[in-house]
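Every read-out reported here was derived from the displayed coordinates using simple, explicitly stated rules and does not represent laboratory data. All values reported here derive from a predicted model rather than from experimental measurement. Cβ atoms are built from the backbone, for glycine too; each structure is taken alone.
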Structure P
Amino acid sequence: MKQERLKRVIANMEDANLSQIIISDPDSIYYLTEIGYDPGERLLALYINTEGQAHLFNNHMFPQQAQEGLTIHLYDDVDDVMGMVASVIHSGVLGVDKYLRAKFMLPLLDRCPGLELRLGSEPVDRARTYKDDEEIALMRQASALNDATMEEMIRHLGDGLSERQMVGLVGEAHLRRGADVAYEHIICYGENCSKPHHTSGAARIQAGEPAIFDIFAPVKHYWCDMTRTIFFRQVSDEQRKVYDIVAAANAAGIAAIQVGRPLCEVDAAARKVISDAGYGDYFTHRTGHGIGLALHELPDCSSTSQILIAPGMCFSVEPGIYLPGKWGVRIEDLVVVTENSVEVLNHFTKDLLVVDK
């Protein structure tokens, strides 16, 4: 068990008036135990209480080594696993995280009459929001891998590859550099760049079009995520103008990051640049999202987020302008908040690039 992390979670449980919780999010289980896998249809659950007791319920198909401070309960597919879980639960209130499936939750209620369930994700989610030194080092490594992959990939823009083929090429490059697994990146050309979360398809880039590379992967369980917009062979005056506005918005958002201020001010700073330039209606999503063991986690960096910026937070700053029926531009960096400043984890250039090949 990661004892310092467990102490933070228990403190958060006490703040939430929860004496016991069940965690079924594999990322949160990994955060506390460094046991991490996708259990599929089977139960993987970690029970902890404020007395410091920890019980992991784990199928025999996924054997794990014993570790100090953790009792591992192994079960087979034919076993009454929820009866095993019920045997360690105290009466009263139980916090369950947002990932616990009804197929497990309802049988648990049958076995524990009078048990009151409450949403119990917050104690672990809040602990994960503030990365420790070990996690920040892993985030730096992941972003360095992503920087190198971006530099390699844009050289292939003129190879005649479709969006879908480029997605495959990025995944291969990530795996070659040490990513845990290849993912479905967001790569779009031309008019498809006007859709912030376009699904990459058969389109091939034409001269004068932008290409958005939004690439991400987990590396030793911690995610990298970066977006750059590259132009192919030529760039119009309007495209250059919009690119410069988005780059200025990205810089303004990063400059607004100050310990103790609400995250909505980061969104407001980036959004103001775009709105003042007359493109406010075309910035259609929040400025950023938290990242760590999950690609999207706390903290939220949006116009409504009142979460106060604090050391250890890691999130994206990714403003964009999307012109329907034409094209779009997005620039995304990951940042980590330190005691006195902010560290940008991505170092691949944000200068306007035109690939002429």
Structure Q
Amino acid sequence: MFVDRKYVRKSAGSADRKEAIEFAKSLYDTIRINQRLDISVHTDTFYACSQHLIRRQETLVATGQRDERINVEDNRKLKADILPFFGMMGVSSISASTLDDYIADLGKRKKLNPSTIAKHLIVIRKVLTEAQKRGYLKALPPFPVLRKKDNPRPYFSTQEYRKLRIKAKSLAQESLSVRGVPLTDEIYDFIVFGMNVFVRPSDLKLLRHRDVEVVKHKKEKITVQYISIMPPNSKTVVRESISMPIAAVVYERLKERQTEQGFGKPEDFVFFPQYKNRNYALQTIRRQFEFVLGKAELRKDRLGRNRTIYSLRHSALMYRFLRGNNVDIFMLARNALTSVSQLERFYLSHAASKAKIENLHSFR
């Protein structure tokens, strides 16, 4: 039935002509009654169910059960790609072939990797699950399985990291600027700090002094110090992360220098506190880091992959695995605010063949 500029399609669920005619009459009466009562007729469209999903997720955000960024990302994918394709479809009409058609259409318009396409399918699944909860759908259609290839980030070998440090230190003494921002010891401190903590660079950009605690304790007459970081608005979980000892030295040096400049208060940001726009602050850090990489001739690893500031975190985790004395991989994952699966797939993949050779060659 064509109503309100859209078709309403329903299945009688029967091959009997008489039953189908009675079902059609009943459907017609229901639609006319709903129109008189000013009730939306198209409640089972993909668009209607997507709006129910967004509102429910907004409630979860408001009650602190979900990160707001998830809702923002879902909304962005819906508006940009998913709704233009599925919007006016009845959810019961969406099949496995419809999903295949969407992937083909997406592939024609955009060059997306399998991981990104999989995220689109996750949003579609969430909308259809919402429709199922509301009784518009008996079962979800089979979803296509995408072959995803892990793309671990490159890391720095011991020699490369030493070369990077030396180059950052020397460049900071040359009164240089990158895109109008002076290159100072702060980028050197960021590099050393990033190699000795296990949180993401996206967490470091939002890190304030109130989120960092220097911890000191005695161990066999030796004072051991490290910093405890509680990343604000972490990508995954909110949990304490413990650094390596050198990070405490860098942090105290950085804070002392910033205090002289009028910063260093609990509410101030740890890195580049003069920039209130933290996205711009991260862009500044990235540009300066890439400038140092270029001068040190370390932009690419041996396989030709580009290094980024995430390579610092990757290297920090690799070094713990390679150099640590029987490091517990579960505790390492928890401290890095990630999972063992992610650690094995993306961070420790380089260790597969050559790490822990003494274990590989050991005998009882």
State the single structure among P, Q that was used to calculate helix-only ellipticity at 222 nm (-39500 (n - 2.57) for each DSSP H run of 4 or more, over all residues; to 500), giving -15000. Q
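Using the calculated result 5.5 for distance in nm of label points 7 Å out along Cα→Cβ at positions 137 and 177, pick out the matching structure from P, Q. Walk me through the intermediate numbers first.
Numbers: P: 2.1; Q: 5.5.
The structure behind it is Q.
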Parent structure of the calculated result 5.5, given that distance in nm of label points 7 Å out along Cα→Cβ at positions 49 and 201 is the read-out and P, Q the choices: P
If Rg and Dmax of the Cα atoms in Å, for residues 209-304 alone is computed and equals 14.9, 44, the structure in P, Q: P
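If Rg and Dmax of the Cα atoms in Å is computed to be 27.4, 92, which of P, Q is the source?
Q
Which structure, out of P, Q, was semi-axes √(5λ) of the Cα gyration tensor in Å, for residues 89-128 alone calculated from, if the result is 19, 12, 7?
On the way: P: 20, 12, 6; Q: 19, 12, 7.
Structure Q accounts for this read-out.
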